[in-house]
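Read-outs throughout are calculated quantities, based only on the coordinates presented, and are distinct from any laboratory measurement. Keep in mind that this is a model prediction, so the values were computed, not measured. Cβ atoms are built from the backbone, for glycine too; each structure is taken alone.
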Structure I
Amino acid sequence: MDTIRILLVDDHQVVREGLRHMLELEADMEVVGEASDAKEALTQVELLSPEVILMDIKMPGMDGIELTRQLKEKQPSCNIIMLTLYDEYLTEAIEAGAVGYLLKDVKREELARAIRAVHQGRSPLNLSLSRDRLTELVAPAEGKQRAYLSERELTILRMIADGVTTKEIANQLFLSQASVKRSVHRIFEKLGVYNRSEAVSEAYKRRLI
């Protein structure tokens, strides 16, 4: 039986310990590493080449959505399952490159099935996500405009509205200017605009800021 190599990415040690204990009960799974933030995760992925990554969304510094996006750019073959307390980030997680989305109240058996599914090339979604919620997130009603901006993107959008420059945004959020530029580009794409002034105008129309 092939062993599935797993990396845990969560800023709470107790969560990582709980996940490790759960997964150690599965004969075909091995937790090869842990990371508490984006920097550790990027290093661990490069060193350990895990086959499946369990990724938290809410972390200090770079959040799990942006980290997923960067990991997929560097390691397109990595399989990332978002494991979170929040159901509202499904769409942007999938857009960032996650192949699964589970809530943290998931049972061990369901978590194990999801990891095996991802390892086999399938994309599991948590059964705790209601059908109505999935429909709303994945296929919004006709004519209903949704932006699906992450918290980081909303923060950057508000800073843009305040006239903050790219360099200043990068300094205040402890990001590289290249990362900020990528975020701004995604904001433009999601809002269907081409520049900062249009983005601010559209954001006010949608009551995002």
Structure II
Amino acid sequence: MNNQELKALRQNYKKATFDMSQALENPIEQFKIWLREAVNSSVLEPNAFTLATVDINSLPNARVVLLKEIDYGFVFYTNYLSAKGKEIYENQKAAACFLWLELERQVRVQGVVEKIEEEQSDAYFYSRPLDSQIGAVVSDQSSELSSRKEIEEKFEYYRQNPTLIKRPAHWGGYRIIPETLEFWQGRESRLHDRVKYILQDQFLWVKKMLQP
């Protein structure tokens, strides 16, 4: 594809509107509504989001992970020794972006990341399919791999010895505790609807309408 073809790619969004009168007072409750609508609309991986972190040299890094729980924040699971885990250890600030193109919607989140309780990580780990548990055990995520055969052999060993499978201490959940959330609804002529929530104290959220 050449640059002219790229420049010609565009969509004109017409499916819905979103303004201050539609936005609930609590952004997490508003998020749950939008997530449910994404699920009901058969969006592929509606709980997938881009997680952005920053390393010790202030270099940003982004990757797609899966939302697995919602409480007072957004919970995802990973290897604590992975690149993202090391970056979160060095800088507890992170950003998340959910994109549901089928609904012409996006939600952006900024906040602080904390580890969840070990009991909560245990409960989720042992609820996963056996192969997913093994994957977490055998993968030194983000480390160099000498060959595919190396990890496949480790995987097969645990398949043959399932009683050895335990949640690794370096695998578990993180919670993004939001400080800002922005709800974006695509509109015609790029005049998109944007409602931003800003946390003023522990419980008070302030809503603002933003220019497209």
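A value of 15.4 was derived for mean projected area of the Cα convex hull in nm²; which structure in I, II was it taken from? Label of the originating structure: II. In terms of distance in nm of label points 7 Å out along Cα→Cβ at positions 154 and 186, the structure with the greatest value among I, II is II. Among candidates I, II, the computation of FRET efficiency 1/(1 + (r/R0)^6) of positions 2 and 194 (r between Cβ atoms, R0 = 35 Å, to 0.05) that gave 0.15 used structure I. Assuming -15000 is helix-only ellipticity at 222 nm (-39500 (n - 2.57) for each DSSP H run of 4 or more, over all residues; to 500) as calculated from a single structure, say which of I, II it is. Answer for the origin of the read-out: I.
Given that mean count of other Cβ atoms within 10 Å over residues 106-113, derived from a single structure, equals 19.8, which label among I, II identifies that structure? It was calculated from structure II.
Work out distance in nm of label points 7 Å out along Cα→Cβ at positions 58 and 98 for each of structures I, II, then name the structure with the largest result.
On the way: I: 1.3; II: 3.2.
For this comparison of distance in nm of label points 7 Å out along Cα→Cβ at positions 58 and 98, the top structure is II.
Using log10 I(q)/I(0) by the Debye sum over Cα atoms at q = 0.15, 0.20, 0.22 Å⁻¹, for residues 66-161 alone as the calculated read-out, with -0.80, -1.14, -1.22 as its value, let me know the right label among I, II. The value was obtained from structure II.
Looking at relative contact order in percent (Cα under 8 Å, 6 or more apart) for structures I, II, the greatest value goes to II.
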